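Taken together, the values in this text are just the output of simple stated rules run on the coordinates, not laboratory data. Just so we're clear, the structure is a prediction, and the values are computed from it rather than from any experiment. Cβ atoms are built from the backbone, for glycine too; each structure is taken alone.
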Structure 1
Amino acid sequence: MSDIAWTDLHTDAGTFTVAASARGLVLIALPGDDRRDTLAQLREAGTPTEDPAAVADYTSVLEEYLAGDRRDLDVPIDWSLVREGFRREALEALHGVPYGEVVSYAELAALAGRPRAVRAAGTACATNPIPVVVPCHRVVRSDGMLGNYGGGVPLKARLLRLEGVEVAGDPPRVAAAVR
């Protein structure tokens, strides 16, 4: 077990909780996530302590990204809240999807080496403890519809628009073809 520092980051997109260990970023809780669930998840990785100074580098990266001033979210990651196996492989593959691009759940499964594991790729996104940095908002349905998102579809659409992805319609869908 390790010490986990965390803090809340208040933005115009809502309040994110950012947590890190000595190894790297361990969790980003999205606006609307339940505080008790977030702290319980952090306790799986170590001993959580509120310490804004210890996670300041990570909160700065997230703030700059949300302000549109940063495209590179390359920070050290502590994968301790992600089990080994396909979920981890899918999230590691997802981490490589570039800013401003989207992939389908099927494409994510293929990138992770198991093209038929589309539902498992969706589960990996749904249980991703490090959204935004491990960009599950960049995964959409094969028909271009946004699909679900832990922080809500409006936040997913907002993050995609921030990255220059055209999102329109009701229900929202990406205008460009999924790669």
Structure 2
Amino acid sequence: MSPVTSYLTLALLFSLSFLCSGIIEIIFAISNRNEIDNWGWSLIFGIITSIFGVLLLINPEISIMTLPFYVGFLILFRSVGSISYALDLKNYGDLSWGNLMVFGVLGIIFSFILLWNPLFAGLNVVIWTGVSFLSLGIYSVIFSFKLKKLKDSPNKISDELKQQYESVKNSIQTEMNK
């Protein structure tokens, strides 16, 4: 009924959601730094997301004008990160990494639509942003289940195999230190 008020509210909501999402991702990265090889990327994305959130909260009038750009670039960065995580899962031997890659690619496509024509995106920012966040949200849910499965996989390895692994690892370490 009042598009201007809705757009302003949407800009403020995005500002808060970016800030909260960034803080949560920073906490996730730091708390999982021993479990995830490339945890630094999560930390960087969390910091970038938090900075976007603060910038949007400080300048609401600018955020209204630049909301499609902020959303487009944020989704682009997150999608690139999603593709990186999918490739990490591939390296860990997860056979369904391709499904996650599809969601990352969809996010990139939606971000380019937002960035390609900001006027069009501004008129339809709610729809495009919803579709983008929906695809990245589905990705995040699937990715979290994959991480849980990866985290639980060492518990399925027998003690004998763990001892053999440690023995080989120590032998390699000894040879490298010579």
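Worth pointing out:
- Given 20.2, 75 for Rg and Dmax of the Cα atoms in Å, calculated: source structure among 1, 2: 2
- Distance in nm of label points 7 Å out along Cα→Cβ at positions 40 and 152 from the coordinates reads 3.2; which among 1, 2: 2
- If distance in nm of label points 7 Å out along Cα→Cβ at positions 16 and 144 is computed and equals 2.8, the structure in 1, 2: 1
- If helix-only ellipticity at 222 nm (-39500 (n - 2.57) for each DSSP H run of 4 or more, over all residues; to 500) is computed and equals -30000, the structure in 1, 2: 2
- Structures 1, 2, by distance in nm of label points 7 Å out along Cα→Cβ at positions 32 and 64: label with the highest value: 2
- Structure (1, 2) behind the derived value 47, 19, 9 of Cα extents along the principal axes in Å, for residues 56-111 alone: 2
- A value of 1.00 for FRET efficiency 1/(1 + (r/R0)^6) of positions 72 and 96 (r between Cβ atoms, R0 = 25 Å, to 0.05), calculated from one of 1, 2, originates in structure 1.
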